[in-house]
Structures are given as structure tokens and as C-alpha cells.
Structure P
Amino acid sequence: MLPYLLVSLVMSGASLYAESYTNAAGYVFLCLLGAATYTVVSIVVPILHAVECARAAGTRLLAVVRQTVLVPLTVAVVATLPVALAVARYPAYFVRVFGVVV
């Protein structure tokens, strides 16, 4: 999970930087798209792993989540914060760069 989280953090950091100091709206959009995609993957993979393990072991999903995927899932959810911040800032940045209201 670490490579996905690192790529997500780097891309969201690049988009936050670009939103503050450049007018490269297309680059920022692609960074946001990549960061959001990797963030979704880093959340969905542990959940799917827990579902598969619970089904194979014949046990409850919550027990499997606590025992196997709680840490990676928590780290992935925390990694969504910079992505969410960058996505929330993008509409105002878009309007500033292009001067058009969407």
C-alpha cells in the first residue's frame, strides 16, 4: 500500500503547490485525477482484502478488519486529507486562471 499512498501524497502535494504558485490548470487537474485515483485504490484494496479473508475464513468482516487491515485502511483514509483539500481548492483556482465561472 505504501507506493500507492506515496504517489497519492506526491501528486496532491504537487497540485497544492501548483494551485498556489502557477497557472498550470491542466497539470493541476491531472495531478488531482491521479491523486484521487491512487487514494481510492489505497482504500478499496484493503477493504476487498478483508472481505475476501472474511469469506474464506467464515468469520465476521469487522473482526477481519480489526485484525488485518485496520492500519493500512486508517493510513489510507488519513492520506485522503491533502487530496480533499486540493480538490476543494481547485474550483476557485480554475476560475482565477481562466476567468470563467463553471
Structure Q
Amino acid sequence: MIGDRKVLEDATEMLKAIAHPVRLCIVRRLWREGTCNVTYMQECLDMPQSTISQHLGKLRQADIIEGDRQGLEVRYSLKDNCVRKILEILFEKQECKGGNSK
């Protein structure tokens, strides 16, 4: 158990980072689209850019996403393969039914 403690703590922090509905929406969008900028996320989420930027900061801090500057914009993408696997499991049923979870 002691040797696993760090692994468990890291997994807990990663799950906490994606557990918020807005952050889960962001990582799901990145998983589906590959890359997105803040403006695109703002239009999809219908939230202020500052709010989305705060959530992106938490995801970057958790090392889940990374940003690639392209001129004046930053394009974000998933960095963590474990998150990709989690999203596949979470949304597999939804994806198979064409986005309808019922």
C-alpha cells in the first residue's frame, strides 16, 4: 500500500481535475476534436473567456492538457493518455448511440 500511495494520490488529483462539469466538457471536446482554442470553447460553452481560461489553467496545472501557441492564439490538446482512456470509457456508450445517452 505504501508504494502505491503516490500512484493513488496522482490518480486522485487527475480525477479531481476533470470532475468539474466545465472541465469535463473541455477535455471531452479536446478528445473529440483534437485541438481547440479558447474562442471556440467559449462559443460552445457559452461562458466568459475568463472562466474558461481559469478552467484551462487547472487542467494545465494537473498536466492533463497542453497549449501550443500559433501566432496570437493558443491551441489546446490533451496531453495525458490516461485521460483519453477514461473519456473512452465514460463516453463509449454515448458515442455508440450517436450522442444519445438514453
Assign the value 1.14, calculated as Cα Rg over 2.2 N^0.38 Å, to the correct structure from P, Q. Q
Parent structure of the calculated result -29500, given that helix-only ellipticity at 222 nm (-39500 (n - 2.57) for each DSSP H run of 4 or more, over all residues; to 500) is the read-out and P, Q the choices: P
As an exercise: relative contact order in percent (Cα under 8 Å, 6 or more apart), calculated from one structure in P, Q, equals 24. Which structure is it? Q
Just checking, which of P, Q has the largest value of mean count of other Cβ atoms within 10 Å over residues 42-49? P
Could you figure out which one of P, Q the value 3.1 for distance in nm of label points 7 Å out along Cα→Cβ at positions 58 and 74 was computed from? P
Figure out for me which of the structures P, Q the number 20, 12, 7 belongs to, where semi-axes √(5λ) of the Cα gyration tensor in Å, for residues 10-49 alone was derived from the coordinates. Q
Can you spot which of P, Q the value 1.6 was calculated from, given it is distance in nm of label points 7 Å out along Cα→Cβ at positions 34 and 66? Q
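Values quoted throughout were computed directly from the atomic coordinates according to the rules given, and no laboratory measurement underlies them. Since we're looking at a predicted model, the values are computed, not measured. Cβ atoms are built from the backbone, for glycine too; each structure is taken alone.
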